[in-house]
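Dropping the structures in below, format is structure tokens.
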Structure 1
Amino acid sequence: MPLRRGPASRPCNAPRIAKYATVDEYIAAIPEPLRAVATNVRRVVDANLSGAESAIRWAHPTWSFGKTPVCYVKAASKHITFGFWHGASINDPSGRLETSGEVMAHAKLRTEQDVDQAVFADWLEQARAIELDE
């Protein structure tokens, strides 16, 4: 009996996700005004998560201690997602972190004013302690 085949190949109209080698390339490719948001988040992360390495992992900028991911920035069409691997464990009096299950959490940032250095510094300090068991 011959194998059944699905319908003939059709062109896919889904947008292609570009792959970037560096965090700089990823952020440079984000359209304004969201590029400015991502740039500001990166500055806050770099200033408050010393010792972490930034690289493209899972197709977006990720900050890690060795192989342990801590946080990430991901561009969407109308916002920048700033997320944490164990963000559900972060104490967030601001109420800005949205949990996505029992482990991860993120905040959606739409303008530069959404980048709160003091709040983000607190989240990053907690995330460091969680990931490094401090």
Structure 2
Amino acid sequence: MQVSKKAYYGLRAIVALGQSNTALSIHSLAESEGLPEDYLEKILQHLRRANIVEAKKGVSGGYTLARATQDISVWDVLSELDGPIKTFTTPIKGTLPCFHVSHCQTNEVWRALENKIEETLSDISIASLIPKNIS
């Protein structure tokens, strides 16, 4: 199991947007995070279609979060950009590692792991990733 560069960049962008009080242009966001601008634009367009970010046009335009940081989870971002995280694909009957799918008792281990990953990442909000101001 490996998170893609797309999901990694997307999560970084979402945290940066969550820290900002104003809309951020693709250029300023890419520059501040050290991300490729063209690729970031495609990622944010994908997240806009998923209602995770909003795009605003005009002089003070740019990207903002579509929901509050406490209402967006790490799972929301990663699963949107990478799809469900799979640790295991059930084998086709007659192939390894299980010659008989119905007898492959370990399938439940992998399903439980996938469920725990989703549960854990769903419990981590973007708000929890944003450093608190220390005064």
If log10 I(q)/I(0) by the Debye sum over Cα atoms at q = 0.13 Å⁻¹, for residues 70-117 alone is calculated for 1, 2, the one returning -0.42 is structure 2
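Rank structures 1, 2 by relative contact order in percent (Cα under 8 Å, 6 or more apart) and report only the one at the top, that is, the highest.
Largest calculated value belongs to 2.
helix-only ellipticity at 222 nm (-39500 (n - 2.57) for each DSSP H run of 4 or more, over all residues; to 500) was computed and gave -14500; which structure, 1, 2, did it come from? Spell out each step's value before the answer.
Details: 1: -8500; 2: -14500.
Clearly, the read-out refers to 2.
Which structure, out of 1, 2, was Kirkwood radius over Cα pairs in Å derived from, given a value of 16.6? Could you put the intermediate results ahead of the total?
Details: 1: 16.1; 2: 16.6.
It traces back to 2.
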One of 1, 2 was used to calculate distance in nm of label points 7 Å out along Cα→Cβ at positions 38 and 62, giving 2.3; which? 2
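We did not get these values from a lab; they are worked out from the coordinates using the rules stated. This is a predicted model, so every value here is computed, not measured. Cβ atoms are built from the backbone, for glycine too; each structure is taken alone.
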